[in-house]
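Right after this note come the structures.
FYI, it's all coordinate maths here, none of it is from the lab. Since this is a predicted model, take the numbers as computed values, not measurements. Cβ atoms are built from the backbone, for glycine too; each structure is taken alone.
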Structure 1
Amino acid sequence: MHRLVVGDLVAVFLPDRGMLGASLHHRGEEILRRIDDLEQAAAKGSTAGIPLLHPWANRLSAPRYLAAGRAVVLDPHSPLLHLDEHGLPMHGVPWAKLAWEVHEATPDRLTARLDWSRPELLAVFPYPHRLRFEATLREDGLTIRTTLTAGREGPVPVSFGFHPYFGLPGVPRAQWRLSLPTMQRLVLDRNGIPTGEHKAFEGFDGPLGDAVFDDGFALQSGTEGFTLAGGGRRVTVECLSGYAFAQIFAPAGKAFVALEPMTAPTSALTTGRNLPITEPGEHFSAAFRIQVVDAP
């Protein structure tokens, strides 16, 4: 466990459990959600806190894909896969299955590396590469930068993302104010897979109330921000670079909202749509920031 502390913010990461962001305190109160029982979440393959979703974010449309010249058939019984209610591979390799090597740990910065070279990992995603994780804490927020370096063996498709869960202490969910910018909403099929069509989304700015979201979006500028406010604080997820898509998840009756930056749309490995490819020896870097400030 590594703890970063700057001013009123405290962030905790678990390098041996997928570099999970396991806590983010602001003024002594927790703003992350689904972290009450991390052992149970790990056993089930569930997401929690701030997990990295790699090598794909959200689900695939089938247990097979063809990307960057390689055809892959996944074993649905693999312990390195988590399947959704439809039997579709969900969120890549579960966070609890990935151990990172820490390179630097100071009170305000943490860097670590994950080599994707073990046979069991290559069976799920047969593209040798290396990931570098960098978390930097400042008085008003946490920045997470992830850099993928493709191996010399061949190009690597990029479809990772993060799934941060947030909640506002002392304020009922119905009173949380959610602000989303103008974007393009992805039209989804019944399994939540984009069809390739887009619809205009004029944004949302108001109390969350009974509103429900489980929607994918294409960002207009690639640097949009999503804000949750209430109880004297404001939490904003800012896409700084590399994230062209996002998922907003606010299910009915749940006291959390997930604001999820994604490098590619759901199931880009199977469709090929908007799927970045990193050439051998090249780098792909993506960064987002969680700003947490006092607000009237």
Structure 2
Amino acid sequence: MNFRKFLLLLTAALFLAGCTPKQQHSAVPTQTGSGIQVITSISPLADLIKNVGGDKIKVTALIKPGNDPHDYEPRPDDVKLVAGAQVFFANGAGEEPYLEKLIKNAGSASLKTVTLSDGLELLEKGGEGEYSSTGNPHLWLDVSNAEAYVEKIRNTLSQISPQDKDYFSANADRYLKELDNLDNSISTQISAIPLSNRKMVVFHDAFPYFAKRYGLQFRSLVKSSDSEPSAKQYAELITYVKQEQVKAIFGEAGFNPKLVKQLSQATGTTFVDNLYDDTVSPNTQADTYIKMMELNTKTIVQALK
């Protein structure tokens, strides 16, 4: 082989080696898609945001459908997601106790944080129990509060992306009409329950806003989702269920039904599973906010009539 041919072969080999793709190492899932990168805490809020933002945003809920937010601890992957986002829609009222630390660890000076419950009436604040300092966080189970959330989402997205303001407004207007219809439908269905039967007992303290809005008496087995009731509290609830002739006791999606079933057996009351509150369903049964609220209403009405 002459020297010139050798150089040509060597050059070709080096060129091919340089074109060989390098192996990619990406253990952390990244956000894809165009538009505003949005983070929120729980799946019901994510659905409200999707209905306003449409295809102009990508929204990620830190707690996936079917999971209990009370057990959530941010992971390094979540910190990176928040660091890459433009806005974090938090519920507030204690729903995200990890939020301050999470945002600090994300270290994004440009991240906008919006608390959806700001300015709304908080139940149970200043009382006794888990929510005495923050107020009960489950405001979205009153549809009128969800409508206020939608308006705040619309206004925030319009500030971030003014060129899409008309798009967000049109989406919000359409969705608010759907929520108005939902609110009226729930009221109509609950009103069909005899007054003496409008009493619901649920595992944890998630339904005071729903009960107040739609005219139900409400009790919960536990005030804190991570602790069991005392013997006194349990005995008092047994007495209440029997004296008031409560027709059904409800379990909740994402929570262990053991204690609720025990209460049902101790009182001879029907046990009904699953109501959705902190999560939408991981299947199509109740995978949107509206479907979740419709299913809850149907379940409650059928059990209490």
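General observations
- Entry that produces -14000 once helix-only ellipticity at 222 nm (-39500 (n - 2.57) for each DSSP H run of 4 or more, over all residues; to 500) is calculated, selected from 1, 2: 2
- Entry that produces 2.2 once distance in nm of label points 7 Å out along Cα→Cβ at positions 69 and 149 is calculated, selected from 1, 2: 1
- Parent structure of the calculated result 18.1, 53, given that Rg and Dmax of the Cα atoms in Å is the read-out and 1, 2 the choices: 1
- Which entry (1, 2) yields the derived value 64 for percent of Cα pairs over 17 Å apart, for residues 157-276 alone: 2
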